[in-house]
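In what follows, structures are represented as structure tokens.
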Structure P
Amino acid sequence: MDEGFSKVIDWIESFLCAPNSDVGRSGDVCPFAKTAMLKKSIEFFRNHSESVMCLSRDIEMHMEEFQRSGGIYDIYQCRIIVPTRLNEVVSAVEYVQKRLKPAFVERHMMIGQFFQGCEVPGLWNNMFRPLQAPIPLIAIRNMVPTDIAFLYGEESHVRVYLEKFGKRGAIALRQFEMTMEANK
């Protein structure tokens, strides 16, 4: 395995799969990562796109393939895509994630951006920055009930979320709103 993927695997094992007092709750930073690693459910891909639009098209192809392969039925299945040839890779990763998020959500999937300096706050602690990875990457995975925090505030995303999770989603939404209100 090359150095880039080795760094990502080390980061997953030492950061995502470990408790961190800054998270704001007990347990590992990512409650799914350890099981995903044990099940070998994380697939790693290099992306050799030389433009943002090519990266975007490639990520759309990953989305479609992930859906066709049955990945949307396994909460531990994940793809990590590492762009290797872009000059402005961080801005490309941010742009592609923002551009494609609605399409992913419509398919009950999530797309995340990870890179050094990523300022997206943690779900339980606004001062925690869990999306800071050693190299820029895009992760795609199945939507899970705790994703309401990533979807809240965008009516169409919440609608899709509630369609997918029904009563369980409505309960999670109420709990999330109560937590937000309590933290004001």
Structure Q
Amino acid sequence: MRRARGMTLVEILVAMSLLAILSAMGYKAFSALMLSREQLTAYSARWTDLARVFHRVETDVAALATAAEAGAVPPPTASQADTLTLEETADGAQRLVLPAYGNKSPLGRIERVYLADGKGLSWQSRPLGFAREAVPERYPLFGGDTHARFAVLLAGNRESPRWPVDGVPPGDARALVMTVTLQGGQTVRRVWSLP
């Protein structure tokens, strides 16, 4: 008896089973690739946001030097030295005020305010000399899952969560320290030299 050409039913079933297994493995690999791509995109976005916030603070700290230089010959309306102010409330919230000079204010001065609390970190640029109603909104920089803390690094490598501090001369403030705790507990610390 002569054998018919072609594949038997068993051979066809084995081939279909192998193709199904290969398809399932390919789908699983593609799904894992897409998931890791999404995680990498989210991770990259988080670090990009952090870099933007660090750049904003760095720019505002650099403006302190300009304010200090302009303050060498104080205008008649100046009532205090152009230094940063760091306040801490009883509930642990912090308010960092960085003064600068700007031409969009009747007094020629701008306050850049950072508020670090349980809701995250927010920023506001407030020209001085306008009515309270003209104060712009706060802009969120970090959400509640990311916590930021500020400190002033003093002589002797001591840190203070408030500035100015009674009994400490203004020249003892060496740097501004920002500590950010990301979601997952990872901590990032950045230090800027003060003028």
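Every read-out reported here was derived from the displayed coordinates using simple, explicitly stated rules and does not represent laboratory data. Please read these numbers as outputs of a predicted model, since none were measured by experiment. Cβ atoms are built from the backbone, for glycine too; each structure is taken alone.
The table below gives the values:
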item	result
For FRET efficiency 1/(1 + (r/R0)^6) of positions 6 and 62 (r between Cβ atoms, R0 = 35 Å, to 0.05) computed as 0.00, the structure of P, Q it came from	Q
Relative contact order in percent (Cα under 8 Å, 6 or more apart) from the coordinates reads 14; which among P, Q	Q
Entry that produces -12000 once helix-only ellipticity at 222 nm (-39500 (n - 2.57) for each DSSP H run of 4 or more, over all residues; to 500) is calculated, selected from P, Q	Q
Computed 44, 33, 31 for Cα extents along the principal axes in Å - originating structure among P, Q	P
Label whose coordinates, when log10 I(q)/I(0) by the Debye sum over Cα atoms at q = 0.16, 0.27, 0.33 Å⁻¹, for residues 86-125 alone is calculated, return -0.45, -0.84, -1.05 (choices P, Q)	Q
Entry that produces 0.25 once FRET efficiency 1/(1 + (r/R0)^6) of positions 38 and 174 (r between Cβ atoms, R0 = 35 Å, to 0.05) is calculated, selected from P, Q	Q
